[in-house]
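Values in this text are rule-based calculations from the coordinates and carry no lab data. Note that this is a predicted model, so its numbers are computed, not measured. Cβ atoms are built from the backbone, for glycine too; each structure is taken alone.
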Structure I
Amino acid sequence: MDKLSVAIITKNEERNIGRCLDSVVGLADEIVVVDSGSDDRTQEICSAYGVVFNVHPFQGHIEQKNLALNLCSHRHVLSLDADEALSPRLFDTILSEKSKGFKDGYSMNRKTFYCGKWIRFGGWYPDRKIRLVNRKMYSWGGTNPHDRLIALSSGVQPLHLKGDLLHYSINTLDEHRKVVENFSSIAAKAMFTQGKNVGSLKKYNSALFRFLQSYLLTLGFLEGRHGWHIARLSARAKYLKYKKLEQLNRSR
C-alpha cells in the first residue's frame, strides 16, 4: 500500500483545523502543516494529531503551499486548506486508490458551506479541484490568491474521484466582505507585479459580467438570498481588483 502525506497551510485556524485533521485520520501516514505565525490554539490542536508543524513567514498562498508540498516525505500528497474536510465517500475513494497504488494525480468536487447553507448553484458546485498528486509531477501555480496545482508535464492527466471535498468557507456577510477586500488587494498586487494594466472600463464590465454569470447564467438565484449575496459580492471583488490595480499603476 502506498504512503500518503497530507499538506495544510494555516494562520489562526483553531476554528477549522480540528475538523480538517479528523477527516484524514486513518488515511494520512503523515500530516505536514506550514503555519504563518498563528497566535491562537492552531499549533496546540495540531500537536494532538502528531502533525509535523513548521512555522514560516507568509509569502503568498502559492509559495506557502509549494513549501508544504516539498516538506512532505512521501511521494503522494493530498493538499488541503484548513477550512476543508473530506466527506466519508471521498475518504473511502482515496483509501481505495491508496490500497491499489496511486496514479499521478486526482481531481475531486468541492462543495461549499456558505452562511449556514450548502451551495450548489451560482457556479459553486461542482467546483472541481486537483488536490491529490505525485509531488514530483505537480506544483502549485496560478496567480495569488487563486492558487492551483499544475502538472509539470502536458502528458499528465488527473483522474476524478467520487465524493466531495467539503469547504466550510464563510459564516457571515461581514466575513465575506473582509475576504473580498483582502483577496482583491492580493490579486491586484500580484497582477501589478506581473506588469499588467487594464482599461478604465474593465472594472465595470468585469463586475457586471461576474454578477450576471453568478446570478443568472449559473442559476445562482435558485439559492435565494444566499445566491444574491454571492453574486453581488463576487461582482464587487472583480470591481475592487481592477480598481486597485489601476491605483497601483497610477502610483508608479
Structure II
Amino acid sequence: MALPLLILILQFGGITGFTLLISFAAVVGLYEFYQMTLPGQRHAERGLAIVFGASLVPLCGRFGMQALFPCLTLALLFFGLVFLRRHGELQQVIGQLALLFFGFVYIALTLTHLVLLRALPFGLQWIYLVLLIVMASDSAAYFTGINLGRRKLYPVISPNKSVEGAIGGLAGGLLAAFISRYTFFPVLNNVDCLVLGLGLGVLSQLGDLFESMIKRACAVKDSGSLLPGHGGILDRLDSLLFAFPLAYYYGRYFLG
C-alpha cells in the first residue's frame, strides 16, 4: 500500500503534498529510531527531537541545503541547554545526546535529500529511478541468494545474506538503470547507468545492513509495527536512505 500511495502523491500531489508525506515519514522514522535506541528514556527530549528532525525536511526543501547548518546549530544549542537543565545520570548524558543527534543525520537528513531530489530537473524521473534500482536490487539479491547463495556475506549482522545474493543485487540494479534509460529517463547515458546502477545498488545493500546492525544492537526484530507483517517504516526505507543522497548529488552536479 505504501508504494502506490507514494506514486499517487508523486504524480498528483505536487511538491507540497510530497514534502508533507516525507515529513510524516521522518516523524514516524524518528519515533521508531528513538524507541529502539532510547527505550523508556528521555520522553520529552525525544518528542522535541522528532519535531526538530521532521522540520528539517520542509525547511531544506524550501530553502535548500543552506538551511541545514542553521537548523543543526540551533538544535545543538537548544538540546545543549535542555540537557544542562535535565542532565539526569551524568554517565549516560553523552550517549543519549549522541543518539538524539544521530537520529537527525540518519533519518531526517537522508529523507531531506528525497525532497531536494524531487525539486531537481526531471525530479519525478529521478525518484522513480531510485525506487526501481533499489527494488530491483533487493529482489535480485533475494532470489539469487535463495537459489545460488553459498558464502555468507556478513553473518554477524545478517546471517541470511550471501555474497552471491549481493552480486545478484548489483546485477539487478544495473539492469534497472538501463531499463530506466530506455523507458522513462532518456537523459541518462551509458556511464550514468553504470555509475547509478552500481552505486545505488551498493548503497541500498549497505543501508539494509546498517539498519540490521542497529536492530541487532538494540535487540529488536523490527523497527516498529506500523505495517503489520512488514515491521516499521524504517524496515521499508532502510535500503533507500543511503541511496537518496547519491542520486541527489549526482543529479545536481553531473546532470544539473
Among I, II, which structure scores highest (criterion: volume of the Cα convex hull per residue in Å³, for residues 145-184 alone): I
helix-only ellipticity at 222 nm (-39500 (n - 2.57) for each DSSP H run of 4 or more, over all residues; to 500) gets -25500 when computed on, of labels I, II, structure II
Value 4.1 of distance in nm of label points 7 Å out along Cα→Cβ at positions 41 and 177 was derived from the coordinates of, among I, II, structure II
Identity of the structure behind 16.9 (criterion: mean count of other Cβ atoms within 10 Å over residues 25-32, calculated), options I, II: I
